[in-house]
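Novice: Quick heads-up: structures coming right below.
Values in this text are rule-based calculations from the coordinates and carry no lab data. Note that the coordinates shown come from a computational prediction; the quantities given were computed from them, not determined experimentally. Cβ atoms are built from the backbone, for glycine too; each structure is taken alone.
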Structure 1
């Protein structure tokens, strides 16, 4: 189920770019592309930095020991859906 709006999705894509100092544009991050590995190429350190930025901006904490992190950070869509559900 898609819960996210295009505005929130663009905001999250920009957050990824800004937080990780990526030299790409928002439109370069496709909603379904993997954020890790063969996709955008993020690693575990990137995930920690991104989780801290999400906590600061959206007011909830992503825990490092959450068993769902692999699914949460799978793609821009999954991350945006999670933020939409949990933000305060």
Structure 2
């Protein structure tokens, strides 16, 4: 599906990077995450701040304890076309 995601850890911080390398928006895309709870959208390259269409997740998503992609939690995301997202756990 040309969607790539990875977890970055270091210095006690945690971030998840998600790339949608297709020209198609992905609504309802379930992504495995290492923690349940609220995840803030620290970067959305489709934001109108960067000249994009502002498609995204309204600043964040809530992950439930539903395992997915080998992770203990997951959230349903909207992935804008040809974009990158950076998510981090709220308060971390």
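Novice: Can you say which of 1, 2 returns 13.5 when mean count of other Cβ atoms within 10 Å over residues 31-38 is computed?
Specialist: Label of the originating structure: 1.
Novice: Taking distance in nm of label points 7 Å out along Cα→Cβ at positions 7 and 39 as the quantity of interest, name the structure among 1, 2 where it is greatest.
Specialist: Sorting by distance in nm of label points 7 Å out along Cα→Cβ at positions 7 and 39 in descending order puts 1 first.
Novice: Looking at structures 1, 2, which one was distance in nm of label points 7 Å out along Cα→Cβ at positions 23 and 55 calculated from, given that it came out as 1.2?
Specialist: The read-out was computed on structure 2.
Novice: Separate question: Starting from the value -15000: which structure in 1, 2 was helix-only ellipticity at 222 nm (-39500 (n - 2.57) for each DSSP H run of 4 or more, over all residues; to 500) calculated from?
Specialist: 1
Novice: Given a value of 0.95 for Rg/Rh (Cα atoms, Kirkwood Rh), calculated from one of 1, 2, which structure does it belong to?
Specialist: Going through each structure in turn, the value belongs to 2.
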